[in-house]
Structure 1
Amino acid sequence: MSNPLDKISKEKLRDLLTRCWMTHDAMWFFHSLQEVGIDATNRINRAAVRDMAALEAQRLKKALGRADERLNDFSTLKTLFEEMFGVIKADFMKGSMEFTGENVLRLSWHQCFAFEGINRMGIIDHYQCGIFDRIDGWFNGLGLKFEVSPKVDGCMMAKEGKCYRDYSIFF
């Protein structure tokens, strides 16, 4: 019997698994919202994302053959983040990553799947974005010191029609 994974390209597999995970995340958010309300759901969601991402960063680093690599400089971090995003970012995620200055990483979303889903739920004015908590969790999981700008409360896409964060990393 052949391996069913041989029928799916790496890109299609990444897209499928990411879509399944995002659907789970959305359904968890929706049912939590119904059960405990928006404030508790936002708080629990953001904490879960940060903690999951810290573990995810270590798992990705290991899967990429970089488990023992020390992150002592921006060049090494840049390569690792490019590879990590290459693994997890599916085509439907309309974000970009660029390195805008010395030790500065900018993540931008031109179209946001979370904004679109939360907006359909009708609660965008109360939503606390968890997407960047995932990146914060990666930095924490990799043991890096960083600052994020701008500080955003709520959903930047809903308020400004764009969404980005600049991460200054300190070695």
Structure 2
Amino acid sequence: MKAIYLGSFSPIHNGHIEIIKYISSAYDEVIIFIANNEETKYSKTLLERADLIKKVLSELGLKNIKLMIQKPGDLMPKIAFELNIETIVRRALNKDLNSYEKDLSEKYLDINDNLIFNYVINYEYKFTTKELIQKIKNKEDIRGMVPEVIRREIQELWKGGN
């Protein structure tokens, strides 16, 4: 079984990593698909975010994970179809999905109705990426929110914005 873990990972944090560990054990092959949300302006490129994820994956030693970076025109439902993957994994902060997640799943199902969405809830790491970025901008301690292997690098990269 294969799955795609879809997100912007801007930046990757411990909530994402817990999901990566879980899905790595639950699926034979996992693709981490790093994408841009059309409604968000990013100050870090997909490649910068991918480099941080590579460092984390190296530290974790997980062998069944591959990275894929969104290219212009890439649509996740079509990529999933081409790779013969039905499961898309998303992080949820609680059992009630927000309107963005509902809209996204409906949009994707309109393109590929064979998709299954697996929303994984983090009970230990209940913070949003926006909250993490705000702490970084405020020069607050982010220990425990991000992997130590990239904490300083994240603080340096994100001190100026999203």
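I have -18000 for helix-only ellipticity at 222 nm (-39500 (n - 2.57) for each DSSP H run of 4 or more, over all residues; to 500), calculated from one of the structures 1, 2. Which structure is it?
Working: 1: -18000; 2: -12000.
Answer by label: 1.
Suppose mean count of other Cβ atoms within 10 Å over residues 6-13 works out to 23.4; of 1, 2, which structure was it derived from? Please report the intermediate quantities before stating the final value.
Numbers: 1: 10.1; 2: 23.4.
That value comes from structure 2.
Work out percent of Cα pairs over 22 Å apart for each of structures 1, 2, then name the structure with the largest result. Mind dumping the intermediate values first?
Details: 1: 47; 2: 40.
Result for percent of Cα pairs over 22 Å apart over 1, 2: largest is 1.
Kindly point out which one of 1, 2 the value 4.0 was derived from, the read-out being distance in nm of label points 7 Å out along Cα→Cβ at positions 14 and 78.
Details: 1: 2.0; 2: 4.0.
Considering all the candidates, the number was obtained from 2.
If you rank structures 1, 2 by FRET efficiency 1/(1 + (r/R0)^6) of positions 102 and 126 (r between Cβ atoms, R0 = 41 Å, to 0.05), which sits at the top with the largest value? Mind showing how you got there, number by number?
Details: 1: 0.65; 2: 1.00.
Across 1, 2, FRET efficiency 1/(1 + (r/R0)^6) of positions 102 and 126 (r between Cβ atoms, R0 = 41 Å, to 0.05) peaks for 2.
Give the label, chosen from 1, 2, of the structure having the highest value of mean count of other Cβ atoms within 10 Å over residues 38-45. Could the numbers behind the result be given before it?
Values: 1: 15.8; 2: 10.9.
When mean count of other Cβ atoms within 10 Å over residues 38-45 is calculated for 1, 2, structure 1 comes out on top.
Read-outs throughout are calculated quantities, based only on the coordinates presented, and are distinct from any laboratory measurement. Bear in mind the structure is a predicted one, so any value in this text is a computation, not a measurement. Cβ atoms are built from the backbone, for glycine too; each structure is taken alone.
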